[in-house]
Structure I
Amino acid sequence: MPEQKTACGCCCEKTTERTEEERKKLIHRLNRIEGQIRGIRGMVERDAYCPDILVQSAAVNAAVNAFNKDLIARHIRGCVARDVREGRDEVIDELVATLQKLMK
């Protein structure tokens, strides 16, 4: 189960420890998304037809959504479940706020 700890001096107050396998899977997905973005940039640079670019942009959106679904599921099963079991119900408000941001 991932352990949450206080971070020192970064952009967030909390961090999540992940297994090496979890980290590799998330980074692999992000690398693929980054490649898709570079591909779209190349299409723009080559003056590709707008609908072709839009199809690729939609594919990037789907990939980012899949990444977010995986990450939120891991968060709920790990961090949120642990915090609720330990009586830290404020994590539910944090989860609701996070989901609201994702649904904008």
Structure II
Amino acid sequence: MAGLNVKTFAAENWESDVLKSNQTTLVDFWAAWCGPCRMIGPVVEELADEYAGKIVVGKLNVDEQSEVAAKYGVMSIPTLLLFKNGEIVEKIVGFRSKQDLAKLINNNL
């Protein structure tokens, strides 16, 4: 089943699972009502499965976790942030193709 490798991020696990992760981490900031978020969701799930063991991939619901989204200046969704050693190394706003996202990931492995 697709998406088995997608984590759910929240304020409670943000520091341990994103900022202190020893792996590069891709975070998809999304909301259920967002059309482009629903379009990029399956792409993120495919990347999570394909890069399992190489990077951590997860989603953060901005409606439920608005304080985390606000901390990182997420104003429009979908926004994808790629973290490495607790720092943002890439920021993608809006829908992107799987190839574009894979290229960003590969550049930061």
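Taken together, the values in this text are just the output of simple stated rules run on the coordinates, not laboratory data. None of these values were measured; they are calculated from a predicted model. Cβ atoms are built from the backbone, for glycine too; each structure is taken alone.
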(message) If helix-only ellipticity at 222 nm (-39500 (n - 2.57) for each DSSP H run of 4 or more, over all residues; to 500) computes to -9500, which of I, II did it come from?
(response) II
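Consider the structures I, II: one of them gives -0.40, -0.47, -0.62, -1.16 for log10 I(q)/I(0) by the Debye sum over Cα atoms at q = 0.13, 0.14, 0.16, 0.21 Å⁻¹ as calculated from the coordinates. Say which.
Numbers: I: -0.64, -0.71, -0.85, -1.16; II: -0.40, -0.47, -0.62, -1.16.
Only one of I, II returns -0.40, -0.47, -0.62, -1.16 for log10 I(q)/I(0) by the Debye sum over Cα atoms at q = 0.13, 0.14, 0.16, 0.21 Å⁻¹, namely II.
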(message) Matching task: 36 is the computed value of relative contact order in percent (Cα under 8 Å, 6 or more apart). Pick the structure from I, II.
(response) II
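I have 13.1 for mean count of other Cβ atoms within 10 Å over residues 61-68, calculated from one of the structures I, II. Which structure is it?
Label of the source structure: I.
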